[in-house]
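Values in this text are rule-based calculations from the coordinates and carry no lab data. This one's a predicted model, so the numbers in the text were calculated from it and none came from an experiment. Cβ atoms are built from the backbone, for glycine too; each structure is taken alone.
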Structure 1
Amino acid sequence: MIDDIVSADDSVSKTSFTVRERHLFVEGGIFTEQGLVENMAQTAAAGTGYKAQQDGKPAPVGFIGALKNLKISKLPGIGETLITEVLFKMQVMNAHIVQATVRVNEQEIASCELKIFLQDNN
């Protein structure tokens, strides 16, 4: 649930996504909380997949293990573009801790810390 990778490197990934009327996570013209969390997770996945591709490896499969400090100040509407940035904070074995922030028109509308578990490709 991203349209484009704006940037990606070893520590930060940034994506854009424009909310569309008939999207799975749109209800009554508003993008839902679940959609925001999924957008954050997919931004993390896009960064991880991009790095794997640069290393000549297949993209790993990941699962959200936990959310921490989820804050949502506004739900975006149809036509609004989300700019989502994920900062990779640390890795312990196959668990990755990331901090995600979603902005619309440079205003922060949501943030949280995600614990994401990656499957071993071996």
Structure 2
Amino acid sequence: MADRIYISKSDLHQLRSLIDAHWTGRDGEAAQRLSGELDRAILVDVHQMPSDVVRIESRVTFKETQTGAVREVVLVYPSKADASAGRVSVLAPIGAALLGLRVGDRIEWPLPDGRTARIRIFAVAQAAA
């Protein structure tokens, strides 16, 4: 697992609100895992955030090390998720795993079916402001 993740102070409030809204119900487990990630995050002012950190609306290229598959997705809030368009929710297992990582980071993340995703970040592009 990556030793640290980075979250902007401005994103933290919105992410905590999302977690609170999904704490119980169908996405409860995902919300709890995301909360755990935020608890270990290094908070950074948005203007000092390294450009290679995965944030909401970042385009991320990563490799699934078990299969060798390389994927490119955009990390989004649940209301904008669309798997067919490569838009992955921050509450999805892979989405929560990606949040806050930097290029070169690796992470192992449990999946709902009992498997473990092992991924490595290759590239991060930020959305236009």
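Work out the source of 0.97 here, i.e. which of 1, 2 gives that when Cα Rg over 2.2 N^0.38 Å is computed.
2
Which structure, out of 1, 2, was distance in nm of label points 7 Å out along Cα→Cβ at positions 28 and 60 derived from, given a value of 4.0?
Only one of 1, 2 returns 4.0 for distance in nm of label points 7 Å out along Cα→Cβ at positions 28 and 60, namely 1.
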